[in-house]
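The data blocks that follow each hold one structure.
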Structure 1
Amino acid sequence: MWRDVGCIDDLPDGRGVAVTVEGEPLMVVRLGDRVFATHGLCSHEDKPLAGGHPEDGCRWECPHHGARFDLATGRATLLPAVAPIETFPVRIEGGRIWVDFE
């Protein structure tokens with residue numbers, strides 16, 4: 001089910017923003033003209049990902065232990081994380097960010 005998670009104009013480029021959808025933590029990231037939505041916690045130790053930063057294209061570095069994830073696929077690309085994070089489809093309509101959260 002698609003959920004409205006905010007205004008695209010409020011999402012700074014290169015920053016992860018924590019949002020909660022139906023009690024679940026998500027992270028929404030804008031990198032240029034692309035927007036990604038992932039589970040909001042690192043698979044390594046369940047710490048928030050939103051304070052991290054982009055690395056090498058669409059990879060995201062966890063701010064706590066340096067694990068990296070591919071924002072498009074959720075795949076863990078750098079230790080200490082080995083498990084992927086869940087990713088969600090995103091669309092922009094009328095200046096709003098919609099995430100397909102099921």
Structure 2
Amino acid sequence: MKFSLKENEVVLKASESDHLNNGEKISGKLVLTNQRIYFRSLNETLHKFNHEILFNQIKEIIYFKDGFFSKKGIAVITRNDEERKFTMKNRDTWGQMINQMY
């Protein structure tokens with residue numbers, strides 16, 4: 001999977017992830033850089049679910065676990081009150097790193 005970096009951008013963390021969108025689970029890759037959070041779907045036909053979230057757009061990070069057997073994840077709440085939910089391993093590390101950035 002190709003990922004284009006911006007000028008002076010460095011990848012800090014990357015992981016396989018699922019984006020949860022109204023009950024739909026989209027598999028992809030979640031990338032944290034020193035400038036943004038980026039989700040890219042593994043399925044190119046689902047490119048409408050690719051998301052870029054700049055740190056100045058983040059209002060809040062919320063940890064979640066949907067069920068007993070469900071994966072843990074984070075919900076990124078943007079300043080315009082949009083919610084983007086992502087599941088990943090090491091949720092706490094991801095949340096801490098993102099919280100330091102915005």
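A short reminder: the numbers here are calculations on the coordinates, not readings from a lab. In this text the structure is predicted, and so the values were computed from the model without any measurement. Cβ atoms are built from the backbone, for glycine too; each structure is taken alone.
For which of 1, 2 does distance in nm of label points 7 Å out along Cα→Cβ at positions 15 and 39, calculated from the coordinates, equal 1.3? Corresponding structure: 2. As an exercise: helix-only ellipticity at 222 nm (-39500 (n - 2.57) for each DSSP H run of 4 or more, over all residues; to 500), calculated from one structure in 1, 2, equals 0. Which structure is it? This figure was derived from 1. Supply the structure label, taken from 1, 2, corresponding to log10 I(q)/I(0) by the Debye sum over Cα atoms at q = 0.10, 0.14, 0.17, 0.20 Å⁻¹ with the calculated value -0.23, -0.45, -0.66, -0.92. Label of the originating structure: 1. Calculated for structures 1, 2, relative contact order in percent (Cα under 8 Å, 6 or more apart) is largest in 1.
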